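What follows is a group of structures, each given as structure tokens.
Each value in this text was obtained by applying a stated rule to the coordinates, not by laboratory testing. Since we're looking at a predicted model, the values are computed, not measured. Cβ atoms are built from the backbone, for glycine too; each structure is taken alone.
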Structure I
Amino acid sequence: MSVQPSAPSSPPAPKILIVDDTPLNIRLLEAVLVPRGYTVVPATSGPQALELVAQDPPDLILLDILMPGMDGHEVCRRLRDDPATRLLPVVMITASGDQEKLKAIEAGADDFIPKPFNQAELLARVKSLLRIKAYHDTIEAQAAELAEWAHTLEARVHEQVAELERVGRLRRYLSPQLAELVVSSGDETLLQNHRRQIAVVFCDLRGFTGFAETAEPEEVMGVLDEYHRAMGPLVSRFEGTVGHFAGDGLMVFFNDPLPCPDPAERAVRMALAMRECMDELSTAWRKRGHELGFGVGISLGYATLGQIGFEGRYDYGAIGSVVNLAARLCDEARTGQVLVSQRVYAMIEELVETEPLSDFTLKGFVKPVPAWNVIGLPAPHSG
């Protein structure tokens, strides 16, 4: 069974309010207007006309001037004093001469129809004024729509600016993916203080202190810029969280603020990718006379995490012995070494090639600390 499209609904018939204290005059005007498709509403006095206009404004008013009590001039003046009806078309019906017409203009009338009225002239004037009113209504509707669009656009711009500010703030320490996820979810409770197991990576440049003391400041800044440009994309690629960076020192952790199933593995894989990238950078630096190496320390354990700082400048940090252990292992790492703690080794021993090292006596740790150096990923077996 085919469904026929419904015909578009026709606009409602224009409504004309006829105000005259003589019922015969109202009936004569109705006889002309109603057959032409107009809806006619009668009023026999000025006060009644104003009440009807307030209840349901018409599209046009045919207003007799000479009425007892409130005449047509006063009705028209009151209509013009009200912002809601200031532009409502009003046609005065008068049997008087030019003096009455002048008073009607001063009262705010838009047009005149003499008594006895000519039917063709009446219809022409009504049609002309209704067409002007339709144009005005269209313009008003468009202006209101534009104002609503502007208001909506302004609200959206405010929302987007606020979202960009939140994303920008979060991107200082989260990967772009995590920052956008936190903002899109609207759940910043993820960043409130809590306790969780994380894998922590510390890395820095070997020989940087001596280099910074002897090189020109511009040269130091250039090396740091190249270093951070190389490390930053790798942190984002492995979806790490930046704890802090200062000079050549960089701290990254995994499994927070959003959990991941393999924090130790991600930490090690990121460290190996960093080491590979730093091999290329170090080669380029040596050609410029800069002997700079790269070392990494990685640990796994529980820490307290959350936002640290003050309004306008927050960082997201981790506090606990797991952080200190990664930092101390980083201090012990020689150029090219990626040192991991015992817990990290237990999680990744089947994934990478390692070599055991002698236990380290580390500041802040009572017992000697075992550590392993990650040589690299195992070579693929040839078939």
Structure II
Amino acid sequence: MVARRSYGRLLAFLASRSRDVQLAEDCLGDAFRLALEHWPRSGVPDNPEGWLIQVARREVLGQARRRGVSERAEPALALLAEERLAEPAAMLPDRRLQLLFACAHPAIASDVHAPLMLQCVLGFDAVAIARAWAVKPEAMGQRLVRAKSKLRGSGVPFAVPEAPELPERLPPVLDAIYAAFGLSWERLDDTLRQDWATEALWLAELLTRLLPDPEALGLRALMLYSHSRRAARRDDRGAFVPLEAQDTRRWDMDAITRADDLLARAAHAGRPGRYQLEAAIQAVHAERRHTGRVATDALDVLHGRLRSIAPTLGNTVSHAAVLCRLGRATESLALLAGVESAAGQYQPWWAVRAEALSSQGDPAASAAYDRAIALSDDAAVKTWLKARRSPTQG
């Protein structure tokens, strides 16, 4: 529990002081290993985070000296050494937001911004990150190592950037927070899912408190809309329930109300962006709690606007799903065909294709369902898809 709750905050603090993410990771890892050795015998200390940071800081100094740290890094290490080792963890400044922006610095390759943040700030391992980005774990691991080396050697400041830099630096921070939130729902352990989702929501809240940018507000609204439905994604027997069939009485109305308020604040600025549009789409779904129906035509319009500014694979597939629900399967399939070369292992593409083909009575739907089932890691989703596939089999 201490590891899941504290890793990101402790690593961000160590990295912000030493300016070396890899060194901070190694030392914090050593601290956790020592905790596993000592705590079972001596008991968990009253302040476990304080114990960990004390051990990790000593390791930072020891490893830095053994590695022959350059004179340029000595001032930071000296300052680190002068800090009170008994300082309670609760008193440590929270540097996670600063580390997020450091990872999004232009000196770091843009395609590794979000993965680097996910690992450094939220503690995701390279295997989970590689899966989300559809690359081999070894390749992702190499990218992360190179990025940390670049971060160490480029003199990147661990600070929230000034206003002129924000337009370039904010989008990858938002992407990383949202990616962390999305990954939290792919884990099998319910406790881990809840912990990581809560952590991502906290980062979004921290960001909007410090920087109430319309897109940051939109991202937080989007996440709250999604989080509000967590209890409705399964029925009492554990079966998967798609969004349009969920019992709205099981939605978290307080989260939806907060999301509505955040989206209204964002819209007031008059600068719509990707996350605001995605949140607006979820707001349309949320209105079903009042109207009893989904305004599918409004979803079509919003998805069209979203694709015009962010023509990603996911956004295209989502729009195709809306068209399918509107009875426009031919248009849905045409959209899917336009991104077929990128579909590969992307399970939603196959699931939506299967639905569109099935609605036309096309026997090819069965093979698409089979592919979607094979690509799904969720047993409940597999069962649901198998039930949808059955009528297409002769």
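Overview of values
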{"read-out": "When distance in nm of label points 7 Å out along Cα→Cβ at positions 158 and 214 is computed for each of I, II, the largest belongs to", "value": "I"}
{"read-out": "If helix-only ellipticity at 222 nm (-39500 (n - 2.57) for each DSSP H run of 4 or more, over all residues; to 500) is computed and equals -22000, the structure in I, II", "value": "II"}
{"read-out": "Source structure (of I, II) for P(r) over Cα pairs in 10 Å bins from 0, in percent, computed value 4, 17, 17, 10, 5, 5, 7, 9, 11, 9, 4, 1", "value": "I"}
{"read-out": "Value 9.9, calculated as distance in nm of label points 7 Å out along Cα→Cβ at positions 102 and 278, assigned to which of I, II", "value": "I"}
{"read-out": "Among I, II, structure where distance in nm of label points 7 Å out along Cα→Cβ at positions 310 and 334 as derived comes to 2.5", "value": "II"}
